[in-house]
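Novice: Below: a set of structures, written as structure tokens.
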Structure 1
Amino acid sequence: MNKLLKLSLPFLLTIGWIFIAVKPGLNQSGTQSNTTVPNPIEINPQPVEGRPDSPQSSLSDIKIDRTAFEQNFQQANFAQAVQMFEELQAVEFGKYFGTNFFGKTASPEQISQTLCNLAETTGKKAALLYVVSLEKQLELLLILPSSTPCTKAKQNNNFTLFIRKTIPEANRKIIQTVAKQFRAGVTDPILSNDYRNFAKQFYQWIIDPVQSELSANKIDSLIFSMDAGLRSVPVAAFNNGQQFLIEQYNVALIPSFSLTDTRYIPIANSQMLAMGISKSTQDQSPLPAVAVEVPTLANTLWRGQGFLNEESTLDKLQSLTTKQRFGIIHIATHAEFRSGKVSESYIQFWNSKLKLDQLKDFSRKLGWNKSPKVEMLVLSACRTALGNEQAELGFAGLAVQAGVKTAVGSLWYASDEGSLALMTEFYHKLRSAPIKTEALREAQLGMLKGQVRLQNGQLVLSDNRRVSLPPELATSSDINLSHPYFWSAYTMIGNWN
């Protein structure tokens, strides 16, 4: 019989047998982000007296009492609410992936301190926004970086760093209805303006309530930790009626702060391994632009190795990454985040599929999680079952499951040409951008503003460099890439630095 997990205050005591409290540090050595190789000082929890179901119960046996969670969440103070949501995220992602996450959740003070330290290192100032969708209202928890030069947040005026907003009109039923309409509109480029009212509504619910604090603190990067049902909403396409959100901020998605390795390492000198499949294989449709994408990225825009079609096998990936450390692994092939069990989702290789439930063991075997970690895994032609909570968990938890710091993927398949345009400009900008999410934003803006375009059978980049399209696509009519259908699906997950 499944156990019922009531997420009640004090929350950590309720599910403390899942998470072992160790002293967290800014290097992430003691937080849940170290998922594939538990910290050496973490030990197996001991049974709790009076709790016959602890601690050997598996996460698959746990059911979350959402009603109890919401009641206690609304009564909690800011620090408790952050802790509750961080733990809830760890349980939800852990249940889906079948992983017990070890380590302590980060406190608001520690998060604020880390954000400040990163701002001093990168020159980019990020804030973390938790978006919690309750039955009767929407709650926003905003954590700002402590003032520079970085001082401990707890010595500051916490109320200026930690902001909590309640939006009663955005109850779960309403927000899910609008989310469905928003996704339907933005994924249909023919009905070009059908998404705008829904994009504006999301902006009013999620951005407007904290806009003054973001502006006052000169925030340029906004990191979202989303509740269930909202992880497949394209935040980049939020619109205030005049501007899209990416015209104001770099944006990224994290499962939770404690599940994110936030350490900053410049990526410009990383070696790339690019694999792609342009032909039809195992009943998949061909992706002709991939024949241009892989060699352009690996041989022209970046230093690395590129392999196409028959050479894009799991055995080849294993052989290459065993012999050499690649900072970037770029996979240009069909990938699906589907509803149902984690094993239903996969990444397509030439002669086999890598199922999402196999990814953790596969990457661990290859040491992607070991220092120096794989900085970034990119899936340039993936798509997600929009609005499905299991598919959303797979997508939003991709970096965690792969044991990499950052993952980049697409919520929907935005066309072969659109993927080529976005990815080529992204890597072009990644050479000079101070953080990865700014490179993604600049690529998206290039498409939005027509600086990156398809013209006369060629892809034109923002620096006027031209890339010839494959014959299958070169004769097609020019496509206007400014619609958010072509750029807003691409999402950075995990480490945004």
Structure 2
Amino acid sequence: MPHCRFCRGVSAFTGFVWGLTLLLALAESAQSAPPPLNVVWIVVDDMSPHFACYGEPLVESPNIDRLAREGTRFTQAFTTAPVCSPCRSALITGCYQTSIGAHHHRSGRGVEKIRLPAGVVPVPALFQQSGYHTALGGPLVANTPRLGKSDYNFEWATSIYHGNDWASRKPGQPFFMQVQLHGGKHREGARWEERARVRLGTLVDPAAVQLPPYYPADPVLREDWARYLDTCRFTDREVGDVLERLDREGLADSTLVIFTTDHGISHARGKQFLYEEGLRVPLIIRGPGIPAGATRTDLAQLIDLAPTSLALAGLPVPPAMQGQNLFDPQRAPRQQVFAARDRCDETVENLRCIRTPRYKYIRNGYPERPHLQPNGYKDGKPIVARLRELHVAGELPPVVERLLFAETRPAEELYDLSADPHELNNLAGDAEFQELRSELSARLAEWRAESGDRGREPEPDAMYDSDMAVYLQEAPPDRRAILERNIERMREWQRQGR
């Protein structure tokens, strides 16, 4: 039976009111909903946690300290590789570099290429697929069309980045940006002291520097360390520039800011090596919902930044990612972290370690080789040249001679970090630590198998030869002879089974 005209009118009016109410509710909800989360990664080159909020007395870092007050500071954060390109390959994918075949430094640069396994996608591409503007920039490429430092050991499309700054995004579009800072590398540049003095006013006094006990108290090393601490102060100013811009543009309350470094200080026991000086990094995270003024002492890794950023932005985390969302309430604290070092430039190496909250176990794949193998990059540094001079002259303290210039290395190293934070006393041969050594060795072997560590087999000769051809082609004429000599040394040691 058809409805009467009055009933149809009442029904239409009721529908109109209901629809209007729904529209008003949606509009009110849209107005009250928080804006999409922006994500800014500040990634610094070659720098350990030498800031005031981490206890460094010679560095004033008001901007990084501000991040720590307004966010969460991690005291036990570690890179998965103590050299630029492998750790950045891991950082951008959320996967161990050893699992994706990106473990050799600056590899895949010749005719032999490295491609990501199925299911592994760089995090900027994931943000881009979700409507984000993606950028890779920093002061070194500001006001240019170039992208900032990438240094990925795999084939990738530059189109995963829209540009080098968030300023070019569409109105209201959320953004993901990596701000790349030159960090500790600044001290390698010409006129660094002059530039630092202009920005900082004063420089760190070398006489005030307290070097780690595995370095001699030599004027050259003191001067270098002081200039390094100036790079930490300089970095703090650059971080302040980023924070001030977010404040000025009204973005601070809707932006997740992550501050970290790719690995530790570039020194004889730092960059390229699995000691604390090379692996431990600062990590501070600030943003909506992040506890302010909190200090976290649980173990964290840089491969956690990709899943953490995606999860906090409300985006799905791919199952291929091996990192963890650091703010997942269901996450159990890690019992250990892992790290690896493989070939760096022309120098063949294979180091693996497991670090628990108290102990570190290192396995040396080439124990018959010295700690400071020939390496054009490291040997070109004044600090390493000075250490070699002191070694030849017999003027190094015994502990430095033993740790840096022994002709061979132990196959296994074990350190009690609570009693020996500088990793001076190897406990791997002590009878009372044999059970622990065996346990950590087994856990490291299990991780290598489960994670698909591609470094369990030596690098193919074709890949090494392909990359070395590029190194030799790009090297300045005065460096080619040194590289050729080092490459031949690597091949000779390999023929000898060393």
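None of the figures in this text is laboratory data; all of them are computed from the coordinates on show. Fair warning: this is a prediction, and the values are worked out from it, not measured in the lab. Cβ atoms are built from the backbone, for glycine too; each structure is taken alone.
Novice: Which of 1, 2 yields -9000 for helix-only ellipticity at 222 nm (-39500 (n - 2.57) for each DSSP H run of 4 or more, over all residues; to 500), as computed?
Specialist: 1
Novice: Going by mean projected area of the Cα convex hull in nm², for residues 119-302 alone, which of structures 1, 2 comes out largest?
Specialist: 1
Novice: Using percent of Cα pairs over 28 Å apart, single out the structure from 1, 2 with the greatest value.
Specialist: Biggest value here belongs to 2.
Novice: When you work out distance in nm of label points 7 Å out along Cα→Cβ at positions 431 and 463 for each of the structures 1, 2, which one comes out largest?
Specialist: Between 1, 2, the highest calculated value is found for 2.
Novice: Let me ask another. If relative contact order in percent (Cα under 8 Å, 6 or more apart) is computed to be 21, which of 1, 2 is the source?
Specialist: 2
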